[in-house]
Structure I
Amino acid sequence: MQVQELAIAPVKLIVPDRFGDSRGYFSETYRDDRFGALGIGPFLQDNQSFSAARGTLRGLHCQVAPNVQGKLVRVLRGAIWDVAIDIRGGSATYGQHVAALLSAENFAQLWVPQGFLHGFCTLEPDTEVLYKVTAPYDRAAERAVIWNDPALALPWPIEPTEVHLSDKDRIAPSFEHARGWFG
């Protein structure tokens, strides 16, 4: 397993080992003891999303107390541009982001810890994403920020005219509302 520390700790890019032969491949994509040693997990729920169109944008989301979530994100089919934005109060990197290309081909996973907004856009049609979360979904704890807030200046790799949003994400508040969600 390869683990890369990204520019904002404790976000990590992880590429599990794959063992292949003429039949295909086998990979251990998660193991509690190995990931736990990295400060990742434990996980209580798995989520899977399917996005039919390129340019489907999901985010920017997080959950606050009492059900704060960390997420381990990977792509089963297709490709995404995945982003984590630091919203930890008092953090030297508050409001900054890290991003990674995750695809079925590159097999990479992104660890998005508690205290970060998370979002992604699909780069291919028919993209499936699986993510493990450290707390159950809690509608009352759910928070969102608008994907194109100028204060964040996220370099989305798609044109605004390509973006497909849910009604909820279309009306998400600006980034200034995130202040204080995590101290």
Structure II
Amino acid sequence: MRELFNLFKSFFMIGAFTFGGGYAMLPMLEKEVVTKHKWATMEEISNYFAIGQCTPGIIAVNTATFVGYKQKKNIGGIVATLGVVTPSIIIILVLSGILEYIFDYPIVKSAFAGISVAVCALLVQALWKLAKSGIKDVYTGIVAIVSAVVSVFFKLSPIIIVVACAVVTICYKFILDKVKGGKKQ
């Protein structure tokens, strides 16, 4: 029971005082997990980071889960994960409670309007970069436009659109290869 408490406490501290993403937590992980508690070696932490980058989710959460699981199996993974996410949940709850009371102030409304414009500009920039790298020819341009139109007007799930585009493109390439007289080598 004490080790579960230590897992929670250590990862709570890491979650509370790590700003800037996964790599920013590496020094705190080394201090808490490797040096202080000896739950893992630095090599293992590096492996957890590598696996954490290849799997869905946040590196901090994945690493906490791996370390906790190594110590106390499923319950350890759950406790360490709860430890690392609890500070964020508390901060979000406090901020949402504060925002509810200050949102009607003109300066706060102006700040959020500015943030909305900035986010919109960043999304347009990201969309432009994706379009430049993803649209290679007339066919991919048509698929992109049709996907956007279907998404906006028919409100289909993005998963359905992605799967449909994959199937259509496979069929298109298959037919194109047949017409050209065989597969490309």
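FYI, it's all coordinate maths here, none of it is from the lab. Predicted model only: the values in this text are computed from it and were never measured. Cβ atoms are built from the backbone, for glycine too; each structure is taken alone.
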Comparison of I, II - label where FRET efficiency 1/(1 + (r/R0)^6) of positions 73 and 105 (r between Cβ atoms, R0 = 30 Å, to 0.05) is highest = I
Comparing structures I, II by relative contact order in percent (Cα under 8 Å, 6 or more apart), which one has the largest value?
-> I
Which structure, out of I, II, was distance in nm of label points 7 Å out along Cα→Cβ at positions 49 and 121 derived from, given a value of 3.3?
-> II
Who wins on Rg/Rh (Cα atoms, Kirkwood Rh) among I, II, i.e. which is largest?
-> II
Comparing distance in nm of label points 7 Å out along Cα→Cβ at positions 1 and 41 across structures I, II, which is largest?
-> II
Just checking, which of I, II has the largest value of FRET efficiency 1/(1 + (r/R0)^6) of positions 97 and 145 (r between Cβ atoms, R0 = 41 Å, to 0.05)?
-> I
One of I, II was used to calculate helix-only ellipticity at 222 nm (-39500 (n - 2.57) for each DSSP H run of 4 or more, over all residues; to 500), giving -1000; which?
-> I
